[in-house]
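Below you'll find a set of structures to go through.
What follows is calculated from the coordinates using simple rules that are stated; it is not laboratory data. What you see is a predicted model, and the numbers here were worked out from it, not measured in a lab. Cβ atoms are built from the backbone, for glycine too; each structure is taken alone.
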Structure I
Amino acid sequence: MDFGGGEEIRFERLGAAGVVTLTRPKALNAVTHAMVLALTRALSAWADDPEVALVVIKAEGRAFSAGGDILHIYEAGRAGNPPVDFFADEYSLNLAIARFPKPYIALVDGIAMGGGVGVSFHGSHRLMSENAVFAMPEVGIGFFPDVGGSYILPRLKDRFGLYLGLTGARIRQGDAVWSGLASHAVQQADLEAILTALAESGDADAVAARYAQTVPCETASDTLEAIARHFAPDDLDETRSSLRRGAAAGEDFAAATLDTIARRSPTSLRVTHRQIIEGAAIDMAACMRMEFRVVNRMLAGHDFYEGIRAAIIDKDATPVWRPATLEAVTQDVVDAYFAPLERELDL
């Protein structure tokens, strides 16, 4: 089946399943504009196809998808042509997945970050193997957890999503199931059998339940309690104050988290905190419109390009953020990222 996308993404019909495979293993299946458009076309066709009972998305290689094609975004932005259309189409796809009228099953094996999260974790069934890793590390490159992060993260248990968004911490299947991010934990060895069973039966609930494993959290209970306590405030400065008190009292988690946050982009931290707090009270479509406003401003700013320079171009790991401190990122600066656009996202 050809919905476009060339050699970057493959579409097949296996029994009752429409199967999507990300086929850029050498690039860790980073999501491109062509892949976004192809998957959008496939979902549109399969939504109305009576022979397709469900959709499965999986990937080749050791990563599910390590994000979007940020080097292309960096180069286009530096050339004065920020790829706003890419983000508009990507965010529309994220919403289409969330609204898809049939089961949408992501078989996540390997790392899922950024754009890879957007094409998987908005689905109805999110199956993570023991090899799967989830992260939204955007604050470390001067960006923000987009692709629907403003919808997913605030809905995780006990403020866990706020912690993940502000630190970029990586988690595995046990934490993902506990927090509500993953719907099921499964074994990598069972993935082919799961796909076969889905294609044969068309019953996502029954198949997922059959292969689901009971797994413990990887994060210790006292750390989960500390996350819930320190990230309880709806104000970032109050969270920092709580962490400082914890660090002064000898709490290792608080000290380590303070150190992590101190190395992130101050602008990204302020914007990310606001998007997660606001995202808790609005629906997915409103979240995507909000993120589109933010991404337009990020692409016109400084920190994203500086973060990519430090991480990927020069690889010196010493970004110079502007502004350099959280105190310098004032309320009016943050407000500007969320202000209405002349061209809003059309959903």
Structure II
Amino acid sequence: METEGEEHASKLLRAQNHVWNHILKFINSVSLKCAIELSIPDIIHNYGQPMSLSQLIASLPLHPSKISFITRLMKILTHSGFFSEHHATPNQPEVMYLLTDASMLLLKDHPFSMKPVTQLIFNPVMMNPWFQFSTWFTNETPSPFHSENGMGFWDFAGREPNINNHFNEVMAMDSRLVSNVVIEKYKRLFEGIESLVDVGGGTGTMAKVIVESFPHVKCIVFDLPHVVAGLEETQNIKYVGGDMLEAIPHAGSIMLKWVLHDWKDKECVKILKNCKEAIASDGRVLIIDIVMENKKEDHELTEAQFFFDMYMMMLFAGKERYEKEWANLILSAGFSNYKITPTVGLVSIIEVYP
């Protein structure tokens, strides 16, 4: 049994370890970024079977002086769950690597590839505002992003095609994944809908999947003019540029996917009021967004929701919301009722009724 002094020392060391772990947590992220830039997930995937360390090294564009370091990079990535490590057998003395479900999403040609996310998140334009975070709390600047770049994110994206393109790629990737899940598991959401406005719909990825599965639906993709400029329309998809804070095109129903978390409550109520004015009396607003929950049994999901909440704070001074906060917005905008359907991922589906 530990003495009181030994117990105090143990608690102190555990506390120190906790602090170190969080100070150095960025190393997980930059190690993953390194692996993606070296194409390690694609190399292992293309090999088609468990890949030995020596085979991996031979496939990488390494300087001879850096060969010994790859083992250590793979160790942390395996610990983080991005690779599965199979240890040596008598017939195969080397460690072997396989992809996990997570690293499959990092493949260049995966239909839901998250590779564009790393290109956006690790861009200095998106990283540097974090160093303004504490200063932002002490001044009147709208957001840390604004503090660093002298303007809000939407204005910046409108002037910087590189950031705008990366952002649209990330939104398109997420829309492909979300639409695939939503249409497969929640088809009832689109049954009976004849027209739909996808507010903040980007380049129309979500709309394209919807009309492919429901050819009777006419979609309007509504976003900022620089986002929809020059996009090719189809018989079922029309692109309209404008400002959701001013007015929204009329339709039977409206969809807002990962839009409202960008905005403060006042702006959200305004957007929802514009939605109410734009939909039919028997229509609905479909909100696909995070509904915050503190699930102790799912630490990783809860942590990801907190990360998104902080990211919205940095980028827009926006926020992720708990159900009570969603209810307050919805009822303040004049809607009568709502229904929340959780999904297995980060987002929930909120059906809002006039």
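Sorting I, II by mean count of other Cβ atoms within 10 Å over residues 214-221 from high to low puts II first, with the largest value. Taking percent of Cα pairs over 32 Å apart as the criterion, the top structure among I, II is II, with the largest value. One of I, II was used to calculate Rg/Rh (Cα atoms, Kirkwood Rh), for residues 126-317 alone, giving 0.98; which? Derived from the structure labelled II.
If you work out relative contact order in percent (Cα under 8 Å, 6 or more apart) for I, II, which one comes out largest? All intermediate terms of the calculation are to be shown ahead of the outcome.
Numbers: I: 16; II: 10.
The structure with the largest value is I.
In terms of distance in nm of label points 7 Å out along Cα→Cβ at positions 230 and 246, which of structures I, II is highest? Don't skip to the answer; put the middle values down first.
Details: I: 0.4; II: 2.2.
Largest one: structure II.
Which structure, out of I, II, was mean count of other Cβ atoms within 10 Å over residues 110-117 derived from, given a value of 25.4?
On the way: I: 25.4; II: 16.4.
Going label by label, the one that fits is I.
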